[in-house]
1. Assign the value -11000, calculated as helix-only ellipticity at 222 nm (-39500 (n - 2.57) for each DSSP H run of 4 or more, over all residues; to 500), to the correct structure from I, II.
2. Please compute FRET efficiency 1/(1 + (r/R0)^6) of positions 156 and 220 (r between Cβ atoms, R0 = 30 Å, to 0.05) for structures I, II and give me the label with the greatest value.
3. Comparing distance in nm of label points 7 Å out along Cα→Cβ at positions 28 and 172 across structures I, II, which is largest?
4. Who wins on relative contact order in percent (Cα under 8 Å, 6 or more apart) among I, II, i.e. which is largest?
5. To test your reading of the models, identify which of I, II gives 2.9 for distance in nm of label points 7 Å out along Cα→Cβ at positions 60 and 76 when calculated.
6. For structures I, II, which has the highest computed value of distance in nm of label points 7 Å out along Cα→Cβ at positions 44 and 116?
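Since every read-out is calculated from the coordinates, none of them should be taken as a lab result. What you see is a predicted model; the values in this text were computed from it and never measured. Cβ atoms are built from the backbone, for glycine too; each structure is taken alone.
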Structure I
């Protein structure tokens with residue numbers, strides 16, 4: 001365990017990064033966000049040494065959260081966004097703990113099996129290779145890697161969005177497929193916990209719940225009284241549609257983390273908000 005940080009960098013000001021900035025600032029931490037977007041405190045590419053040199057002059061960090069994302073980019077984007085950023089962070093701020101956000105997708109299980117941090121990462125593609133390269137750079141520096149389940153939260157929940165579209169488009173993979181989710185606020189809380197209690201050089205899975213698609217759609221039907229038609233999943237081929245696994249989170253739960261949000265409670269609020277908009281249209 002290390003002392004709670006008073007100064008932090010959040011590299012990546014997107015969906016997760018912005019929530020991490022909000023929660024840290026709410027606890028009195030001085031936070032510097034670094035990203036290409038105009039909303040970031042330091043505007044620039046985190047894989048460039050000069051960007052991080054500017055950041056160091058403003059706020060020397062005690063912890064760095066790596067929350068970059070490619071938003072569906074190619075292998076080159078993965079190398080730039082993950083591997084090169086992670087390597088530059090540990091070079092530019094030696095001795096500073098890095099908490100790096102990876103993904104449970106590195107396990108690449110497609111058979112519904114259970115995965116833990118000890119499970120083999122069997123991916124051989126260039127994208128997975130770039131992620132694992134980033135993880136290794138952080139682990140070698142004594143940092144911590146968080147492998148996150150799919151994120152959802154305000155403005156972002158693909159399964160509910162599709163359901164409410166009335167298009168009948170389900171997530172790919174069939175109703176027997178196991179999916180793993182974590183609310184963005186729970187994920188940010190987990191990263192903040194790992195910054196203080198996580199063991200250096202270790203990987204932690206972060207997942208709020210694991211459920212089968214059929215169960216989720218049945219629950220949505222109950223909430224909406226059969227609002228959407230079903231079907232069409234077999235025809236879909238999407239980049240996140242292959243994983244089929246159940247993610248264990250024993251390690252981070254031993255540190256005291258528990259998910260506070262659940263998908264169906266969020267869906268109920270999201271559906272209620274959608275129905276209210278329709279009534280007011």
Structure II
């Protein structure tokens with residue numbers, strides 16, 4: 001399997017994304033903004049269509065649209081804090097509307113479809129380079145600003161009280177989240193990347209009691225789901241996004257059974273620092 005160059009690229013890019021996505025997902029889930037990830041993944045399709053129409057790498061188009069959409073959501077949430085969910089829905093609706101229109105002008109229907117559910121054969125050397133750069137930045141940011149992200153995940157006001165520069169950290173996190181989601185469209189697929197962002201974290205919350213262990217468990221689960229999903233996709237000739245998410249659902253079911261068997265009280269209500 002790894003004798004093929006495209007599979008080597010898929011495994012390397014997939015492994016890095018499998019670490020990056022849960023690092024972003026843990027913060028989003030704990031601060032109850034997971035639906036923003038879903039909105040960004042859907043609006044990224046508009047960027048893909050723009051890239052295909054304009055003749056440049058669709059992932060670059062997805063990154064630009066994701067960043068624009070992310071800051072649009074944040075802007076609406078700040079001005080209308082009581083309508084946070086509405087901001088997410090509005091931006092996602094605009095993105096999907098543009099996608100529906102632009103998709104008619106995008107050349108190569110199969111090419112566009114590969115971004116919906118992922119494709120291991122379409123990962124290019126440029127994708128691998130961009131993913132590597134993003135991986136270094138996301139992991140470095142998560143380590144350097146670990147305490148700040150923990151505070152933001154718990155409470156924004158608490159973050160300000162302990163001296164966190166909320167605006168800077170939040171803006172950087174928003175940009176990195178948008179880039180991570182956009183890069184994931186190539187392998188995981190735009191319609192399923194939000195599932196990989198949430199499911200490993202939700203599974204980890206079943207059996208962990210601290211933010212640190214939740215983070216590490218989510219990353220480990222993300223790696224397992226991604227690697228197994230890519231292998232299944234290769235041997236059974238199915239979309240990698242579907243295989244990855246199906247693995248995540250199976251893993252969640254297994255952990256649910258283990259938790260029930262051990263009679264572990266759910267830690268979702270409270271996460272210790």
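1. Computing helix-only ellipticity at 222 nm (-39500 (n - 2.57) for each DSSP H run of 4 or more, over all residues; to 500) on every structure in I, II gives -11000 only for I.
2. I
3. I
4. Once relative contact order in percent (Cα under 8 Å, 6 or more apart) is worked out for each structure, II has the highest.
5. Going through each structure in turn, the value belongs to II.
6. I
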